Structure 1
Amino acid sequence: MSIIIKTPPAEVLTFAKHYPTNTTIPAGAIFRHKGSGVMVTGYKSGKIMFQGQNETSEAQKWQATASPTIKKAGTSSKPTPVLPSNLSNLSVIGSDEVGTGSYFGPLTVVAVYVAKEQIPTLKQWGIADSKTLTDANIITLAERLIGILTYHIVNIMPPAYNQYNQTLNANEIKAHGHNRALGAVLSKITPKTPDAILIDQFTPAATYWRYLSKLDYVVKDHVYFATKAEQLHVAVAAASIIARYVELKAMQELSKQANCQLPVGAGKNVDKIAATLIQEGLDLGQFAKLHFANTQKAHAIAKK
C-alpha cells in the first residue's frame, strides 16, 4: 500500500528539503527518505509517495489544504494548514464521487453532513469506503444513511455528462459536481455550519480552485482535501456509499434500456458490449461517457 500526493514539479524541492535523502534513490526520483515507520519518495513528475505503517499520518501533514479566497484564473492562491488533528471527531461535510473510471453509467457526486454526535452510530454500522463493500451491503447501508443524514446527490447521467464534456474536462465536471453538492448540503443544514468540509482528493487543490474560478458561487470556507479521505472521516465514507448506491440504481435502469447487463469499468468486455449497442442502432451517448477510448474501439469492432 502507498499514498501518493501529486504536486507541481517545482514543489518537489520543498519536500526534498524536509526529507533529506538517506537511502538509495530509484530511477526518476529526486529524493528518498527513510524515517520512522515511513519512506517518502519524490519524483521529477511531481509525485510524492508515502509508504509504510505511518504513511497515512505522514501524508496527512501535506495532502490537505483549506480553501483560499477564490480569485480569477492566473492569480495566486494562499496555501493552507494541514487537516485538524481531531478531524475524525468533528462535525463534517464529506464528499466523494463514483463512476469516474466506468465507461457506462453516470458520474455520481454525493456530499453528506455528519454531526459529531452521529459518528458513533455510523461507526457501529460499519460505515466504510464503498469499494470494500458488496453491492448488497451498499444497498442496506445506503438506505439507512439516507434515513438519518443530510445529503445531496449530483447524478450526471451520460447525456448530460457528454454535453458538459464539450466544454469541461473530466476533472472539471467532477469539481463542479462537488461544489454543487457541497453548496446544497450547506443550504440544507443552515443555520448550522460544519467544523470542516472534506473532499476526497482527485486533483491538486490549486487545480480544483482554478476549475471553479469562473463560477458565481463557490464553497470555500474550511475546505480540506485528502486522498483516501474515507479513512479520515465517516462523512466521506458515507458519501461514497450513497454515491455507489445511486450508481447501482442508475446502472440497473440503463441495463434495462440497453436490454443487456452493462458492466462497470472500461475493459475489453466493455468494448464488445458497446459495439453490440452500436450494431443494434442504439445511441451510445445515452449509456456511456463518449470521451473514453472505448468509443473508438467499439466503433472499430462494430464495423467488422
Structure 2
Amino acid sequence: MSVHEPAAALSPLIAAFHARSPIRAWSLIVTIYGDAVVPRGGELWLGTLSAILEPMGIDDRLVRTAMSRLASEGWLERTRIGRKSYYRLSENGQRAFADATRRIYFAAPQSWKGDWRIAVLTATGEIRAAQRDMLREQGFGQLSPTVFLAPATAAGDLFSGNTAAYSGIVWLDASGSSGDALLLAGEAFNLSAVADGYRRFLAQFYEFEATCAASGNLSDLDRLLARILLIHEFRRLVLRDPLLPDALLPSDWPGHAARALAARLYGYLVEGSERWLDHHAERSDGALPPPDETFSKRFHDLIADQDDAAE
C-alpha cells in the first residue's frame, strides 16, 4: 500500500517536527492518543497508528520502538489478537491525559484579588527535591532554590488532603502592588520563554492558515495530520504555561492569540479528521466508537465566539 503524500500546506509543519533532534515519535504518539483516541474509547490498532504516522515521515520501526517505550513506562497496555497488536491507555496514562486535556482544551481565565501563597522549603536532600516537583505540579513558580509562590487561585485546594507531604514547608500569605505582582510573576514563572514559544506558534500556524485559505480544501487524512501537528505544538506550550490570571500577564501576552488561533484551526480541521477516523481507524472489536460527549465542547467558547463574529 502506497504512503499518502501530504498536501503542500503541511510540509512546513512536518519539517518543523523533524527539525527537532532527536525525533520524539513517542511524544507525537502521546498527542495522538490524547487528542484523537481517548475520546473514542482509548484503544487503537498499531496498523492505524502507522497509517497516520507514515505520511509524517515516521516509519514502522520507529513507531514500534516508541510504542514499546510507552508500554514499558506504564503509559500504554498492549493486547495481541492473532498477529495484530492493540494499545490502550493504562490507568496512570488516563489520569495524566485528563489533566492535560483540561489545560489544552478547557482552560478558563482565573480571577485574582491580589493575594499570594508563598512556600519556603526548610527540608533538604531528596525531600526538598520531591517538594519542588510537587509545588510545580500544583501551579507554583520558583523565585529561589527554597522559595515558591502562586496566585491564591492557583493554590486552590492544595491543603485539603494529607499534609504529610508538606512537612518542612513554611507557608506565608502576602499581597502587594500590581507592579510588584507583575515583576514577581515574570521572575517566578519565566514568562518570557513561554511568550517566545507562543510567538513561534503564531507565526507557524498563521502561515498554515493563510496557505489553506489560498489553496483550497485538504483531504480528510491531511486534516487529521494537521490537527495532530497543531495540538502537538500547542500542547507543548500550554503544559509549560502557568495559566496565570490576566492581572499577572503582560498586556501584549501572546498566549491569548495562540489559543484563539488553535481553536479556529481546530474547528476547521475537526470534521474531516473525525470522518477519516470513522472510516479507517480500528480497535480490537472493530471500528472506533463515536467521540464521547465532552469532545464537542473542546475550545467550545472560543469557537462559538468566532462563529458569532463571522455571522
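All of the numbers you see were taken from the coordinates with simple rules; none came from a lab. Model, not experiment: these values are computed from the prediction. Cβ atoms are built from the backbone, for glycine too; each structure is taken alone.
For the read-out helix-only ellipticity at 222 nm (-39500 (n - 2.57) for each DSSP H run of 4 or more, over all residues; to 500), a value of -12000 was computed from one structure; give its label from 1, 2.
Here the read-out was taken from 1.
If you rank structures 1, 2 by FRET efficiency 1/(1 + (r/R0)^6) of positions 33 and 193 (r between Cβ atoms, R0 = 41 Å, to 0.05), which sits at the top with the largest value?
If we compare FRET efficiency 1/(1 + (r/R0)^6) of positions 33 and 193 (r between Cβ atoms, R0 = 41 Å, to 0.05) over 1, 2, the biggest value is for 2.
Looking at structures 1, 2, which one was distance in nm of label points 7 Å out along Cα→Cβ at positions 17 and 153 calculated from, given that it came out as 3.4?
2
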